[in-house]
Structure P
Amino acid sequence: MNGAEWLARAMEAEGVEHLFGYPGGCIMPFYDALLGTSLKHVLVRHEQAAALAANGYARHSGKVGVCVATSGPGASNLVTGIADGLLDSVPMVCITGQVSTALLGTDAFQELDVFGMTLPIVKHSYLPRSVNELPQVVHEAFHLARSGRPGPVLIDLPKDVQLANADHLPAPKPIVSPPVANAVPVGLVDALSLIARSKKPVMYGGGGIAIAGATKAFRRFIAATKMPTVLTLRGLGALPADHPQFLGMLGMHGTRAANMAVQESDLLVVVGARFDDRATGKLAEFAPHAKVIHLDADLGEINKLRRADVSVHGQIGNSLNALCAAITRCDEWRDLCAARVEKYRARYDAPGTDIYAPGLLKRLNELAPNAIVSCDVGQHQMWVAQHWGFSDPTHHLTSAGLGTMGFGLPAAMGAQMSNPSAQVICVSGDGSIQMNIQELATIAREKLPIKIVLLDNQALGMVRQWQELFFAERYSAVDLSDNPDFCMIAQAYRIPAMRLSQRADLESTLAEFLAIDGPALLHVAIDQKANVWPLVPPNHSNAQMLDDPIDSKEVTDAVPT
């Protein structure tokens, strides 16, 4: 047994079932070792897609996602997907080939300092120089990826280490980590006191809830306290969209009810969120009257951007369970927040006969209520967040921290591989889909029944919207009017494709589209001038929301700033 074969057996022992990658010279021994194992390797068509597919696999399943690439450009092509995993706290182990140890530092063919290159975007990097290091490296890599605040770990594996004799190494087996003690975190008594004294409390939940496996505890807390709740982009689904206490997403493209509640609140209970600038708007004016209770597993997030009056560091689920004893006295506040949800509920009666993207997505959600939705980045990403009613946070795959165009298709592949019987829908735009459109080949080869909804406005929509609103309509490098025929491209990959451009055809087309057995693409033509509303302008308070100028509803409530 050589080192590469030992590594393959170690992955089996760690519970790895799927890995995504692309072979090459310095990783070839590992690819040879995969033959005869139980590991299912998915051949992508670009290494970035390998990292993003492992990323999507981990986001949905909660397991460690694994991607593989060769040295040099293979490794550097993984970087975007690795960085995406770091910013969104996704457990990943990334394996790259490297030149033999004797050639390190000699500018050998396809040699890059991958260890140094990835240090800022991983929890840890390893460069084993002896086969004897493999047992410790592999165990630590998987443990670090999934423990604490999850994230990506890199193993840069020299070719001679892969080929070295490993007969003397112990049989691969996962080392069971000791359970984390269920100690009561410091701060809970003070937190209970603050909640009891508050008159306008708001729960502000983020992606850390699902990452910690604390969704049930979070829902128990809301049921016990009936506290009005807002969620971040990554937190959507932690509370079902139709829950009576849910006010919507907060932030730049959040709901008016959510942003008004936060700005007027006297207490924010922040759980697994990091005060991201897209959520807070102008930080100095964010929730100006509120005290803050901050619950997080990562001590580095507490007091990083907003000082917490009470910090509760530790397992989020344990902390929330303890806080279920909280007493709230906010009936009038709760009723006001609920009334605003109704008053500012999104409308779908847009004029005209063309496809109205929010209405399309709302209807698609109704027809596929349990679908896993993987988004690319842009206007369509925000429309999905606003108009798709998620009831499970693992069903919403979106690149929140890094905002990676090209995320949608490979992340959908990863989710589908982790859950073959699930309905997976990728919502993309005409800009984003061309970042990794080659993965249609992977979808076709693996017969993944992913449904791709492509919203085509022949522009880089979000950039165009900002140039319209904040750059005096000086449009620069956003024109995509020379787009290819996306249906023909899909059909060239042997994937059925359909077109939709008129609202009158929406019902019949969606029904036919969803009924297709296997993968399919729906090309949807939408108005280039369609914008995402509401919108908080950059460097403004969340109280200063812009609405669609053609919306007939009048905004009369004033929010103190």
Structure Q
Amino acid sequence: MIRQPIVTIMGHVDHGKTLLLDSIRGTAIAAKEAGGITQAIGASIIPLTTIKNVCKDLLKNIKLTIPGLLFIDTPGHAAFTNLRKRGGNLADIAIVVVDINEGLKPQTIESLEILKQYKIPFIVAANKIDLIQGWQVQANQKFLIQNISSQAENVQRDFDKKFYELIGHLHKQGFGGDRFDKIDDYTKTVAVVPTSAKTGAGVPELLMILSGIAQKFLEENLKTDVKGPGRGTILEIKEHKGIGKALDVIIYDGSIKVGDKILIAGLHKPISTRIKALFEPEAHAEMREKKSKFKSVKEVHAANGVRIVAPGIDDVVAGMPVAVISNDEEKVSEEIQKEVESVVINTEDLGIIIKADALGSLEALSVLLKEKNIPVKKAGIGPVTKKDINDAEAVKDKDPLLGAILGFTIPKPEKANIPIFVHNVIYKLIEDFEEWQEQQKKAIQLSALDKLTKPCKIELLKGYVFRQSNPAIVGCEVIAGSLKSNTPLMHKDGKMLTTAKGLQVEQKNVELAETGKQVAVELPGVIVGRQVKEGDILYSAIPEEDFKKYKEFKEYLSPDEKEVLKEIALIMREKNPVWGI
């Protein structure tokens, strides 16, 4: 038997994911089919009869055999892109929603990366066409091509410009795309469907393309034995009045019924329990509303959503696989636990600690960190623990740039001695961490620079000899760079002279004098009039190793420091042509 393809909706915040799903549902309900739309737990099921009624003549050359489409009703849900199932991803196909007026945003690119990683086919909804300047909403014209062609010429030009800019951006991300009605081979080209979630324009075409692609290219993946033991993935775990804690589950294979013994993968070992009750929402119920009414059912077949009530589920976490036990419990236990262990494991000897609220969220974060070559030492589900903090502190001792914890959609601990980054958008979480890493790198490099002999060029001022020797004390001006106490000084011919000591400005001791400052300085071991004279130019005698370090960190040097270093290098290369190279 062929089950419904499972569809997920992805994209940047505010680009219309939720409204598009609402529009798809609304269009289906408006079709007034008996049972035109079924609200399952965390999912919306649109049957084939409704799809045919919405798409009408669009389907005249397409013979559909799929029973309908099941939309994972969790746009914005942390785990929706990476809800896993045995042998792959829970979603069979995805819709990436892009505001045609804004193009690809960081979260869109993040979604595309995840789809590419897991080889999930997708189509693009180029949404908000109604916001193109001058666009006229056609009240009785939902079909797209007529809608576009009925717009004024300047509006059509603006639409074309924005549309093909979007195609160009997709190409930069490694995807060839085109308008859905101009594609010959959907395996090689991403179908882009212009839509307006607000008016419903393009929704029939979107449903047509989804159904057609799903049937043509996914039919083998959609085969299921409805009589076989059920397999599913937990979307959410919630406390409900009257029934206590319950699991909202998508069943993607087989069937599940009251009384079945089930295994749920755990963080350390599978949890075994028996189903006490199954609940489905009543027809057309809105799952986001707390007052939704539920009905008790005895059995649920794939693909569908269901609320499961069972004892002993306190330690269950979202994203975990669920399996009905028919015979070989040990084999099933091993299978579902492997799915978890592939994510919740120590991966590197040295790396950051990552935590998330669900298995899929954790995997999505792991994948994108790997793309950016950020090593992960430990990945886990749930809030940050004292052990996580201790582990991160141990990493910090070895590598201060990796001593951190990243938390995706989890609460942030109040106090910790290491940086903890928490966000509910992956790209922002990684961005915050990378910014911190850059700041840390700069701080470490500046700290290393601080230990080097500072580049400086000074002039001994005429008429400001306070003592000729033992030690000589003279007034000088810092022409470039900065003069620090204990800096070795050399003549402009490279001859070592003395070390700057006891810097004073207006009879107050200072450690450092910067460009433009005049300062009194002690010069032990020299006599003014012999080794040094008034008006002489002196340079800091920078060791060759320090000079090489400065070359590594040149982005942190001021222009006059770079110029002084060049002059010092020229002086030193008079005697040694490869000095500092």
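Any read-out appearing in this document is the output of simple, stated calculations on the displayed coordinates, not a laboratory observation. All of these numbers come straight from a predicted model, not from anything done at the bench. Cβ atoms are built from the backbone, for glycine too; each structure is taken alone.
Can you say which of P, Q returns 1.3 when distance in nm of label points 7 Å out along Cα→Cβ at positions 398 and 526 is computed?
Answer by label: P.
Taking distance in nm of label points 7 Å out along Cα→Cβ at positions 134 and 542 for each of P, Q, which is largest? Intermediate results must be reported in sequence, preceding the final value.
Values: P: 5.0; Q: 6.0.
Once distance in nm of label points 7 Å out along Cα→Cβ at positions 134 and 542 is worked out for each structure, Q has the highest.
Distance in nm of label points 7 Å out along Cα→Cβ at positions 14 and 110 was computed and gave 2.2; which structure, P, Q, did it come from? Display every interim value, and only then the final one.
Working: P: 2.2; Q: 1.5.
Label of the source structure: P.
For structures P, Q, calculate FRET efficiency 1/(1 + (r/R0)^6) of positions 166 and 206 (r between Cβ atoms, R0 = 25 Å, to 0.05) and state which one comes out highest. Working shown, then result.
Working: P: 0.05; Q: 0.95.
Checked P, Q; max of FRET efficiency 1/(1 + (r/R0)^6) of positions 166 and 206 (r between Cβ atoms, R0 = 25 Å, to 0.05) sits with Q.
Compare FRET efficiency 1/(1 + (r/R0)^6) of positions 278 and 470 (r between Cβ atoms, R0 = 35 Å, to 0.05) across structures P, Q and report the one with the greatest value. Provide the component values of the computation, followed by the final result.
Details: P: 1.00; Q: 0.00.
Result for FRET efficiency 1/(1 + (r/R0)^6) of positions 278 and 470 (r between Cβ atoms, R0 = 35 Å, to 0.05) over P, Q: largest is P.
Quick check: 21, 51, 26, 2 is what I get for P(r) over Cα pairs in 20 Å bins from 0, in percent, calculated from one of P, Q. Which structure matches? It would help to have the intermediate numbers written out before the result.
Working: P: 21, 51, 26, 2; Q: 18, 36, 22, 16, 8, 0.
For P(r) over Cα pairs in 20 Å bins from 0, in percent, the value 21, 51, 26, 2 is produced by structure P.
For structures P, Q, which has the highest computed value of relative contact order in percent (Cα under 8 Å, 6 or more apart)?
Biggest value here belongs to P.
Which one of P, Q has log10 I(q)/I(0) by the Debye sum over Cα atoms at q = 0.07, 0.13, 0.15 Å⁻¹, for residues 22-333 alone, as calculated from the coordinates, equal to -0.30, -0.98, -1.23? Intermediate values should be presented prior to the final figure.
Values: P: -0.35, -0.91, -1.08; Q: -0.30, -0.98, -1.23.
Considering all the candidates, the number was obtained from Q.
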